[in-house]
Structure I
Amino acid sequence: MKKAVIILPTYNEEGSIEKLIKEIFAQEKQMKIWELHILVVDSYSKDKTAVIVRSLKKQYPHLHLLETEKEGLGKAYINGFAYAMDHINPFVIFEMDADLSHNPADLPRFLKKIEAGADFVVGSRYMKGGSIPDDWGFHRKLFSIVGNLIIRFGFMKLSITEWTNGYRAIKTWVVKEAFNHVKNYSDYVFQVAFLDYAIKHNVRIAEIPVKFVDRKWGKSKINAVQYISNILLYVFSNSSFVKYIIVGGTGFIIDSALLYTGYHFLRLTVAISKIISSETAIVSNFLLNNFWAFSHKKLEHNAKTYGSKFIVFNLVSVPSIIFQTVGIFLLTIIFGKHLFYPVVYNAIVIILVVIPYSYFVYTRFIWKDRR
């Protein structure tokens, strides 16, 4: 039989931990090829959490307890991962909250996705069939939904509907490969960092719908201000799409400066100025995208690859130049000329048309996912 270990980080969860452990082990009856283990990672709770777990160990031989310092959710999982790999040797590692907000009855559905070939399964509250509590206040719903959308659009991975929920099943080889990356995150941004790593390394991701239930005992450990700021910082620092926007902004400055210089000082036509400025920006964008924005998919370091991909980069950039040139022409007809008219109209076309088009094309023809 294959082993699956459910890691439960706890701090003062005496009101829920016994019920949760019993409900998890009750699911094993439905599993023919899986041996369930539970690892409680307790941060020296002030209540009777650890006492309850020790008592239950007599009843459940596959129940484990690891006591650690209180260093945040991410650190608790890192300690749990290391213990599980060293002492239990599971095929699958689960992340799960210990406050009964995650339904143990969903465990078989996670494992079915694993059996079907997924490497990393996320319980999603935002896909069809999933939900957040109806009795949450408006501000909490807004915080949850908008926060998740910011991450989805920040990474431009709209196919992944859930980034922050901590109900997950992950093959152990993925945990081992991601360990050195995720160990750097001690709070709730750990969940975002782990999924981001998995996506960038072409791990097979799957989702199942889950109904999130609000805790009945204890208090939430989340600090909303810290949570939001840390997630925004992570997205800004690690999103290829955000970096691509910055690269595009640099290219826009180069493009605009040369366009303005060519038209106003060198007395070239708008079309000629635009061709020169665009090609210069294309060279800059190609280099910055390859070595920074898409560095995790960086092209092979040889002249043949760089040459062929740069030609493709130019070819797929031709529509961008056409969009900008035609856009400037049409906006000039509609709104007329003024001192900075080529630059202003160029910016409008870039933001509304060129950025979405270019990102879509670049990630499918230049910096493709490596399978």
Structure II
Amino acid sequence: MPVQPHNYRSVLCLCLSGIGDALTFTPFVQALHAARPELVIDVLVMFKSAAALFHTNPAVQDVLFVDFLNQPGWRSLREMLAVRQRNYDAVVAALPANRWEYNLIQVLAGGRRIGHRYLHCDRINLNFLKQDAVCEDDQLHVVEKNLQLLPFLGVPVPAQPAGLLMAITADDRCVADAWLQTRTLGQRRLIGLHPGSAMFKNHINKRWPAAEFAALAARCVDELDADLLVFGEPAEQALKERIVQQAARPARVHAVDHTTLRQSAALIARCAVMVTNDSALMHVAAAMHTPVVAIFAYTNPRGLYPWQVPHRIVRHDLPCSPCFYYSPKPAGCRVRLDYACIRHITVREVFAAVLDLLNAPRAEGNADHPAVDGTPSSRIG
């Protein structure tokens, strides 16, 4: 795509999805700031966790929060009209943004509208309202898809994109260290687990069963002499505690609680490996440069694998998978296999991926396009 000659002075980035999508947008923000340091870059979010991420990003000048989900529509409209008065030259919609509501928010924000056209449900979600757009390519990682928008702002796509950025503070690290010290952890190898996932769009069905996570934790204790940290947001506390109880290793498996997102990230940075469903914490681990074993169900690993970090993807390559795509439609097992793509993955397969990753050279996962199909370490089963 040729670089456009626009001389924009201010850009508003719409990051209206969750923390994982916000993280995969950070290479775009870093590339834009590196090429145009004089440019004002603000971010609009509707989740406080995403706001916490961008508040410590040195490329972002201001973070705007509008609680679209929990406040009356008239209040959101009033706040968007205040955003419009800031007179942004351009408004960029971070992927995924294939919803008609997001497109109307972009119109309300003012400025030239930049974003993607989508492979599914594109017109019905008003994506034609974007004035500069690139077509979605499902063979690219979401980071690469976002970077394709840079030429509309007069910036070439970098030959070597940056990794994900989650800037944690010295205080965050101190809290994480204290959390470990009070539990006498950190002397042995630490392995992180994230058994949760987003709940919206029926995504609870991309969770590997809790009993399997518990069995994996017990095996990591017995065979790797590791301590296990079980991560998740406060709403997943019961799930975390169930895994601790089922693992039957009370001194070696610990639910991480009473920590903020950035403090949890500092703990993840201390782990030798993070084993996680396709979730926000998978991307947090990548941002912390922690090797990842990612368990995938019906989402597309080519677009979502842990970016620029050593990793192994465990998935069953069924003829119907991946079947989920960016649109307002919720996930569903349309071939009536009861999500066999995730439920039939075994502890043996995931543990083999953990061993393979622990034994691999640390630098090997920095390739831009690691294989996600066709090898025992990336497609198991």
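Taken together, the values in this text are just the output of simple stated rules run on the coordinates, not laboratory data. The shown structure was predicted, so the numbers you read here are calculated from the model rather than taken from an experiment. Cβ atoms are built from the backbone, for glycine too; each structure is taken alone.
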Ranking I, II by distance in nm of label points 7 Å out along Cα→Cβ at positions 191 and 279, the structure that comes out highest
I
Calculated from one of I, II, P(r) over Cα pairs in 10 Å bins from 0, in percent reads 5, 24, 33, 25, 12, 2, 0, and the structure in question is II
One of I, II was used to compute mean count of other Cβ atoms within 10 Å over residues 135-142, and the answer was 10.6. Which one was it?
I
I have -17000 for helix-only ellipticity at 222 nm (-39500 (n - 2.57) for each DSSP H run of 4 or more, over all residues; to 500), calculated from one of the structures I, II. Which structure is it?
I
Taking distance in nm of label points 7 Å out along Cα→Cβ at positions 247 and 303 as the criterion, which structure among I, II has the greatest value?
II
